[in-house]
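Colleague: Have a look at these structures, which come just after this line.
None of the figures in this text is laboratory data; all of them are computed from the coordinates on show. Remember, it's a predicted structure, so these values are computed and weren't measured experimentally. Cβ atoms are built from the backbone, for glycine too; each structure is taken alone.
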Structure P
Amino acid sequence: MGIKTEGLTHVYDGGGPFPVTAIEDINLEIAEGEFWGIIGPTGSGKSTLIQHFNGLLKPTRGRLLVDGEDLWARKGYSRDVRKKVGLVFQYPEHQLFEETVEADVGFGPSNQKLPREEIRARVRRAIDLVGLPESILPRSPFELSGGQMRRVAIAGVLAMEPRILILDEPTAGLDPGGREEILGQIRRLHQEEGLTVVLVSHRMEDIARLANKVAVMHRGRLVFAGTTREAFRQVDLLQSIGLGVPHVTRLMHLLKERGRRVRTDVLTVTEAAEEILGQYSQRDVGNQETAGVLLGSADELRSE
């Protein structure tokens, strides 16, 4: 199940005299099984774009195809698609409202009038997918930690058994431990469950670690779409629109500027270690020590 946009445009008019074009002429194809990151400065149209992916917004112009079919060409198709394209909003725990975790996670399947046993099975599977124990089901969701509440909210989307999972800043407001828990579960859903994932995030390191492809938005337009390595090679483009690159990628660019013969498409600390040690460890101990100092610079950059 994939998503394709053709000239996708959305204009908010609000009934006033000054309509606002939120996204314009977006042409993007997300194939089944891919993991896309969507990045861009605030107000670039990221949230508007993803709300089209499951039919929450209808295009002003252009088309959105899901599984090869225009989302709005056939009556009722957009409703059917919402069952297969799950959207997790920023701060999804704000939408928790039931007395127990089990009732909250099962809310969507209950609305589909599924048999009780099917609902219970979906709830337990969804809770397991987000790494929470079944013992949490009778508890109030409001007694949980922030990271646990976030995972319960994601489980509520997963209980609908979507084939595409879209997440809008899913780690916003979480501490580092909670953030890593959420990102780990998202990676697992992609790798082990085969879900197509679209992740909107302002954290370049997270996109670099998780996404295979990246779409860059600016002022409502798609200014780049390609592999993650290709995306973070576009340092001048990203900086010109107010974005950065992963800290370790930035380090490699700095080393290159200072005459070091290193790759600049490095995305993770592990890759940087291999690249730097590969350049210097074969010479002498002094250069091995130099490599260690250079790697230590990544920590300094990360703290900025």
Structure Q
Amino acid sequence: MTKTVLGIMGGSGVYDLPGLENTHSKRIHTPWGEPSDELGFGEIDGLPLVFLPRHGRGHRIGPSQINYRANIDAMKRAGVTDLVSVSACGSFRENLKPGTFVIVDQFIDRTFAREKSFFGPGCVAHVAFADPISPALADEVEKAAKAEKLKHQRGGTYLVMEGPQFSTRAESHLYRSWNCDVIGMTNMPEAKLAREAEICYATMAMVTDYDCWHEDHDDIDIKVLLHTLHDNVEKAARLIGRMAQDMPREHPPCPIGSDTALDIAIITAPEARDPELLSKLDAVAGRVL
């Protein structure tokens, strides 16, 4: 059975975890370009952890400029089996107040300026994505949230917008009418690429504000947002530390097949596949190619 390696994609503040040992950083080069930053490595109670700040240290990279393919490829090369996204978000629900964590289970992808697949001309693949979150990993996030007594909701739809501007009021009301729960800028195409790379994926969405739909709250105030985000990061660090203590050290098969997503996904006949593209897929699809 495969050993569990927990990956964390988020801000650098969540990496200051109590009990984190044997830490070091390493730059991993990928055929898709450079990841957002060096990867941080460590372990808690013998569980390996890999960290990557998706915006780079110091928040240097905007959501549309992140090299999502390089980030996921680097995580795959680092041996990550389970990837948890730590993401700030706005809330579309009265009950999802700032400071609440939402363990989402669905996405609506409204991004349009990002590379969304490792595959393409020369090797076409279609992975199943009806259930974008790996339920066993989401279970681990939920267990840790309960153990740390953090206010959270299991389940919800995350609307991923292009950014970097926030929503107009009309857009905010539209997304609420679609029954979305939260809104953010980073989880697509990250979740899609994780599925193509056969990495189990879950999102821990940290509510910082009410977007701009709420009549009784001011429109998004960056100072207030950053203050709430700082508080959320401390909670997220506790949650991740608890997860690392409690997760199985042997990686169980994903109930929905996230870890075998490429078994029947590649459509291009072997003799028609592009060798140059195949060479770039060595980490992502090496198991089946």
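Colleague: From P, Q, which structure was log10 I(q)/I(0) by the Debye sum over Cα atoms at q = 0.12, 0.14, 0.15 Å⁻¹ = -0.73, -1.00, -1.15 calculated on? Walk me through the intermediate numbers first.
Modeller: On the way: P: -0.86, -1.08, -1.18; Q: -0.73, -1.00, -1.15.
Computing log10 I(q)/I(0) by the Debye sum over Cα atoms at q = 0.12, 0.14, 0.15 Å⁻¹ on every structure in P, Q gives -0.73, -1.00, -1.15 only for Q.
Colleague: While we're looking at this one, here's another question. Where does the value -12500 come from, among P, Q, when helix-only ellipticity at 222 nm (-39500 (n - 2.57) for each DSSP H run of 4 or more, over all residues; to 500) is the thing being computed?
Modeller: P
Colleague: In terms of FRET efficiency 1/(1 + (r/R0)^6) of positions 31 and 127 (r between Cβ atoms, R0 = 35 Å, to 0.05), which of structures P, Q is highest?
Modeller: Q
Colleague: I've got another one for you. Between structures P, Q, where is distance in nm of label points 7 Å out along Cα→Cβ at positions 135 and 159 highest?
Modeller: Largest calculated value belongs to Q.
Colleague: One of P, Q was used to calculate relative contact order in percent (Cα under 8 Å, 6 or more apart), giving 20; which?
Modeller: Working: P: 20; Q: 27.
Of the options listed, only P reproduces it.
Colleague: If we compute Rg/Rh (Cα atoms, Kirkwood Rh), for residues 119-190 alone for structures P, Q, which one ends up with the highest value?
Modeller: Once Rg/Rh (Cα atoms, Kirkwood Rh), for residues 119-190 alone is tallied for P, Q, the winner is Q.
Colleague: Here's another thing I want to ask about it. Which of the displayed structures (P, Q) returns the greatest value of FRET efficiency 1/(1 + (r/R0)^6) of positions 143 and 231 (r between Cβ atoms, R0 = 35 Å, to 0.05) on calculation?
Modeller: Going through P, Q one by one, FRET efficiency 1/(1 + (r/R0)^6) of positions 143 and 231 (r between Cβ atoms, R0 = 35 Å, to 0.05) is largest in Q.
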